[in-house]
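Every number in this text was worked out from the coordinates using simple rules, so none of it is lab data. All values derive from a computational prediction rather than experimental measurement. Cβ atoms are built from the backbone, for glycine too; each structure is taken alone.
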Structure P
Amino acid sequence: MNFTIYNTKTTPYAELRNGVLQIRGKSVPFNDAEIYATIMDRMRVYMNEPEDRTVIDFSLSAINARSKRSIIEAFGLFEQMSQKGLSLQVNWNYRSDDEDVCELGEICKDRFKLNMNLNEISTTLG
């Protein structure tokens, strides 16, 4: 299963291709539930016939409080996927000067039992 959700001025780009889910860009929507609910719905369908290995790459350039809540909910789903035997790797990429995105990655890594990397990068994201 593959899907693409195009970014807007306030929502990230999301694409699943060949077992790699990329979520990148700004995540400062007024209605966060819609974008992340769509991603989670599509990932639930993906779980029925997943690739041998699934990689989830987050590269967010900005987040707000609503996005944080939704991302944490998404991580709950990712943890369930992993607990059901799905081979899952999460890569959390953040700019070295973005404390909010870094902190959210650290929270998710501490809270959820996932194979997760925190990757500090110096280039612009999104």
Structure Q
Amino acid sequence: MPAADPGSRLTVVVGYVVALLLGVLFGVLGTVVHQSSFSVFGLFDLPIGLVVALPALAVLLTGLRLIHPTRLPAFLAAVGAIGMVTVFALPSPGGSVLIPAGVPGMVWLVGSSLVAVVVIAWPGSPRPKP
């Protein structure tokens, strides 16, 4: 049995760190844009931030699930994203919050968590054996 290549081990660790940082980035950007909306002919406001942020998080996590044989990169990205959402939901020392207690804020809090749980818990597809 050949010894494990240290370069490949480093590559795996760097991949895990990149997955975590991507989750943090998506959590931060989703939190910043989730309140964005625009009026459609003055009839109603379309929450475009949520329409973009939730599917973007789902695509990130799903992509990580598809390209890696284990759930670990998707789990790390989910931890990064949900961690940032949780931190930004808490009041800062000055008393401001980035996720106010309104409908878009609650949809972002609960929706991002649900997206993460569903993508990570979804059964994997059988992989062909070499």
| note | Working back from 16.2 (Kirkwood radius over Cα pairs in Å, computed), options P, Q, answer is structure Q
| Comparison of P, Q - label where distance in nm of label points 7 Å out along Cα→Cβ at positions 56 and 96 is highest | P
| task | For FRET efficiency 1/(1 + (r/R0)^6) of positions 8 and 80 (r between Cβ atoms, R0 = 25 Å, to 0.05), find whichever of P, Q sits highest and give me its label. | result | Q
| query | From which structure (P, Q) was distance in nm of label points 7 Å out along Cα→Cβ at positions 16 and 72 calculated, if the value obtained is 2.4? | reply | P
| remark: With helix-only ellipticity at 222 nm (-39500 (n - 2.57) for each DSSP H run of 4 or more, over all residues; to 500) computed for every candidate in P, Q, -12500 is reproduced by structure P
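Assign the value 30, calculated as relative contact order in percent (Cα under 8 Å, 6 or more apart), to the correct structure from P, Q.
Numbers: P: 24; Q: 30.
Only structure Q yields this read-out.
So if we calculate mean projected area of the Cα convex hull in nm², for residues 40-111 alone for every structure here (P, Q), which label has the highest result?
Q
One of P, Q was used to compute distance in nm of label points 7 Å out along Cα→Cβ at positions 64 and 104, and the result was 2.5. Which label is that?
Traced to structure Q.
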